[in-house]
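See the structures that follow.
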Structure I
Amino acid sequence: MSTLIFDIETIGESWNALDETTQEVLTRWIKKTSEDEGAYQAKLADLKNELGFSPFTGEIVAIGVLDLEKDKGAVYYQAPGQKDQETENKGIKFKPLSEKEMLEQFWQGVSKYQDFVSFNGRSFDVPYLMIRSAINQVRPSKDLLSNRYLSSQKFEAKHIDLLDQLTFYGASWTRKPSLHVACRAFGIQSPKAGGVTGDDVAGLFRDKKYLDIARYNVGDLRATKALYQYWRDYLKF
């Protein structure tokens, strides 16, 4: 069976849209650890910017998938309020969908694959996908978190998290490299080379630049593919 590379982009909810109890729970720790009002406001600003890191206070705005062998894939992306049509560029289809529709399409495609590749997918992408799927009443088609170690993973779904593999499951580094840092070391063009980073996604979404987010996601897919090929050819046993 073919190998599927995947990656997601997320944004957080508006702080003002959260109820008072949720705001209180989220700020409790920074109130206890802040030395003064200035420190509290700085931590609060960071907290608001990081809501997209949790599937409980954020949502998925793009899901990218790339078939390793065919070098073809798709990016499902949200484009609320716009009448975007499906387009294709260099083997990648861009499909505007709701979050629920994106998740349905993703898990439908996952069912056709056995091997999966991500960068930090075990700690971020897959848990996020699973929680958002449950919230949207979508059933995941495969367990991509069966076991952290490749030798113990289920045959029907082997998930190769390159962050785990390139740090030897955390044995060698106390500070894990980002995708950008890993790409730089291997001489791979970083998805950040286009001037967009993950930190820009929320702003692009607010500005309704939905297709820009989808294009940025393609960069992540391509970089992950190139990094995987290095691991497969020179480090995999």
Structure II
Amino acid sequence: MLSTDKAWEKLGKRDPYFGVLADEKFSTGKILKNRDEFFQTGRQAIAHIIKRYEAHFGSLPRGRALDHGCGVGRLALPLTQEFENVLGLDVSPSMMAEARTNAEKFGVSNVQYALADDELSNALGQFDFVNSYMVLQHIPVRRGLSIISRLIDKVSPGGGFHIHFSLRSDGLASRSLWWASHHIPGVKIWQNICAGRDWNAPGMQMNNYPLNKIAMIMAAHGIGESALLKERHGKFLTCSLIGRKPARD
């Protein structure tokens, strides 16, 4: 089985937009006619995220924003309309190359992209807003929990964060099929063929995160108030965690 980082780079090379949003209309052969719709979903998502954040915690500082797992720039680009500067991080060089091309096509100059690692070593300093949406579920939990801690650490005092993760999948049959596709040779090939995709198209892990450990991470960073918002993504129950880091006295 490919590691999640290698699988993501493989998707970045062969089917980057489908890798971000798993809908056939965003696959390589169809993205040109559906490109506007793809980026419209990003604008809607960022507007919704910021609206929900400000409904709970008030206005955000609008200096620097970090988009973790930026892919082709679906969310990083609309963030540039809300913040002075945006940094997008991704583990896939191919995804980042596409993101830079998209920034040029949209005439956006206040976004930069850098390679992601578990230490967030290319995200220097702190940020007024840290976003990670539809990313962590593809990262093994032990790694992901460490990344969540570092993401919250990157939030400047008085700034906010939005961190999205999966809690569980529905039903034993669904969970069993997912396990089989990642552990039994041939099952993923069969799934790809049934879906009309290339036989060797990579699969991505879906990992479910423990709320108690995430709560402990927030407590360690002094996050006393947050909001946990449930979302349904296909067969998966997910949550968006939003919160504000306390301002300095």
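Ranked on mean count of other Cβ atoms within 10 Å over residues 19-26, which label among I, II comes first with the largest value? Let's see the in-between values first.
Values: I: 11.5; II: 18.4.
When mean count of other Cβ atoms within 10 Å over residues 19-26 is computed for each of I, II, structure II gives the biggest number.
Just checking, which of I, II has the largest value of Cα Rg over 2.2 N^0.38 Å?
Answer by largest value of Cα Rg over 2.2 N^0.38 Å: I.
Quick check on the output: 23 is relative contact order in percent (Cα under 8 Å, 6 or more apart), derived from one of I, II. Which one produced it? Walk me through the numbers on the way to the answer.
On the way: I: 23; II: 19.
It must be structure I, since only it matches.
Which of the displayed structures (I, II) returns the greatest value of distance in nm of label points 7 Å out along Cα→Cβ at positions 107 and 211 on calculation?
Values: I: 3.1; II: 4.6.
Structure II comes out on top.
Compare distance in nm of label points 7 Å out along Cα→Cβ at positions 51 and 219 across structures I, II and report the one with the greatest value.
Details: I: 2.6; II: 3.5.
Checked I, II; max of distance in nm of label points 7 Å out along Cα→Cβ at positions 51 and 219 sits with II.
Readers should treat all values here as calculations from the given coordinates under stated rules, not as data from a laboratory. As the structure is a computational prediction, the values presented were derived from the model and not from experiment. Cβ atoms are built from the backbone, for glycine too; each structure is taken alone.
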